[in-house]
Structures are given as C-alpha cells and as structure tokens.
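Please find the structures below.
The numbers here are math on the coordinates, done by the rules we state, and not lab data. Predicted model, so just to flag it, every value in this text is computed and none were measured. Cβ atoms are built from the backbone, for glycine too; each structure is taken alone.
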Structure 1
Amino acid sequence: MKIYTKTGDSGETSLLGGTRVSKAELQIEAYGTVDELNSFVGLVRDHIEEQSIFKELIEIQDRLFTIGSHLANDKKKSKISIPPILESDISRLEIEMDKMNEALPPMQAFILPGGNVTVSHTHVARCICRRAERQVVRLNASWEVDSIVIKYLNRLSDYLFILGRKLSKDLNAEEIEWVPRK
C-alpha cells in the first residue's frame, strides 16, 4: 500500500466515512492537534525509564488515537466502530496523578517550564494538550463532540503537569518558581 494517494493535493481530505472536507476545517485542525499531542507524548515516553509511567503513556497514546478517530469520524456516513472514551479512563489519570503528587512538595507558586530536556518535552506536551482542548471546545459549538473527550483532554493536561513535576524530582532538576517583577 502506498502512503501517498494524491487525493489531498487540492487541500481537501477525507473523514472516516468518505466525506471530503477542506484541510482548513476546525474538525481537521482539532484531530491534527490531537495527533501532534500523541507524537509529543511518544517523545516523552522515549525518555522514560520507569516502567509504570512508560506503560501509562502507551495507554494515553491509545486513548489519544481513539479521540482522534472520534474527531475524524463522519457520524452520518461512517460505519466504523470506534472504541469509547470512558469515565474509567479519566479516573485512571486521576489515580496516577494522586500517586505522583503524594511524593511531591506542595506548590507555593507557578513553576517555570524546564530544568531538564524530558521535563521540557512534558511541558510542551501539556501545552499542546491545552491547545487541543481549546480546539475541541470550539469544534463542539458547531459539531457535537462527546463531552467526555473534552473532559479527558482537560484531565490529561493536568496529568502532564504533574508528570513534569515528578520527572523534575526524579531527575534532580530544579523547579524554578515564577517570581513576578515588582
């Protein structure tokens, strides 16, 4: 199978179900950003040695692929069965955050992203996640998105923030607090 089809050369792409739409559509932008996020989570995963976090990031990537499929789906024409995002997926993120947070010092101020390449990549993933969430919220105004997708992206950005803090601690990277100028 060839990866190039030449069908997108005019600036259109196909949704799952075959409907042709402009590549500039918000729906395409939303699932493209989820794909970008998935790639960045993979980049973070490539730097992780702790097996429990490594496996969790694979689970997250699976959910992101599922979310991208939901967003790329033409609900009226597609006959493809896409797995659901479940409340248990969100609970799983919350449980993992709570475990990581137990070993972290309380935050006293905002933290500047950085301190280690892996930590920085985690913060970039968090920012991409927030952008994906904003795009999906905008998309929801004109194309009904299952509310659990928005909830999952919101919780995932929190997870990535806590993961960045945990990695800072594990890698002995200094967390630099933001001190506003006076």
Structure 2
Amino acid sequence: MKIYTKKGDMGKTSLFGGEKVSKGNLRIEVYGTIDELNAHLGMLRAHDIDENVKLALIEIQKKLFRVGSQLALTEKSELFITELDVSVLEKEIDQIEKDLPELKSFIVPGGHLAVSECHIARSVCRRAERLIVRLTENEPADDLVIKYLNRLSDYLFVLARKIGKDLGVEEEVWK
C-alpha cells in the first residue's frame, strides 16, 4: 500500500462510510487536532519520566485513536469512549493530586521540557474540546468524547505538576 493515494489532492477527504467532505470541514479540524494532541503525548513519552506515566500515556494515545475514529463517523455508532474511560482518568487525577501541594494560584507553564510538553498537550486537548463543542452545534457527536477530553485536559494539568515535582522543578505561580 502506498502512503499517497492522490485522492485528497483536490482538498477533499472521506469520512467513514464514504461521505466526501472538505479538508477544511470542522469535523476534520477536530480529529486533526486529536491527532496533534496524540503526537504531543508521544513527545511527552519520549522524555525521561516515570515509566508508569509512560504506560498510562500510551493507553490514552490508543483511546485518542478511538476518539478520532468516532469523530470520523457522522451517524450514531457503538461507543468508542465509555464512562469507564472517564472514570479511569478521574481515579488517576485523584491519585496524583494526593501527592501534590494544594493549588492556590495559577501555574505558569514551564520549568522543564517535559512539563512544558505536558502543558502544550493540555492546551491542545482544550482546543479539541472547544472544537467538538462547536461541531455538536450543527452535527452529531458523542457527548462522552467531550467529557473524556475535558477530563483528559484536567489529567494533563495535574500530570504536568507531578512531572515537575518528580523532576524537582519548582512551580512558578502567577498571582
């Protein structure tokens, strides 16, 4: 199979089911942003961080492929993301937060490349969430995807704090 098909040369792409849409279509923008998020999580895994975190991130990356697949469908389908997926993130957030100092101010992203990459992934995740909300104003999309991305951005925020703590990086607070 060749990597290039030439089918997209005129600015169109196909959704699952064969429907052709513009590459500028909001649905394509959404799952392109999910792909961007996935790439940032891959970059984060390339850093010298906790191995258990790396394992959690690869599982999240696999779920993001499911999110992209779900978004490529225009009709209701079997759920690719479930309440259990959301619950897993919530449990991870709660576990991480137990070992972090209480948050009393905004955190200025940075201090270490891994921490910064985590914050970039978080902000891309938030953008994906906003785009999906816009998409649902005119087209069907699964509410669980919005919920999952909302929780994932929260997870990435506390993960950035955990990675910083693990690496001995002091948080820069904004007041």
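Taking mean projected area of the Cα convex hull in nm², for residues 83-130 alone for each of 1, 2, which is largest?
Largest calculated value belongs to 1.
One of 1, 2 was used to compute volume of the Cα convex hull per residue in Å³, for residues 27-106 alone, and the result was 133. Which label is that?
2
Suppose you compute distance in nm of label points 7 Å out along Cα→Cβ at positions 59 and 147 for every structure in 1, 2: which one lands on 2.4?
Computed on structure 1.
Given 2.0 as the derived value for distance in nm of label points 7 Å out along Cα→Cβ at positions 139 and 163, which of the supplied structures 1, 2 does it correspond to?
So the calculation was done on 1.
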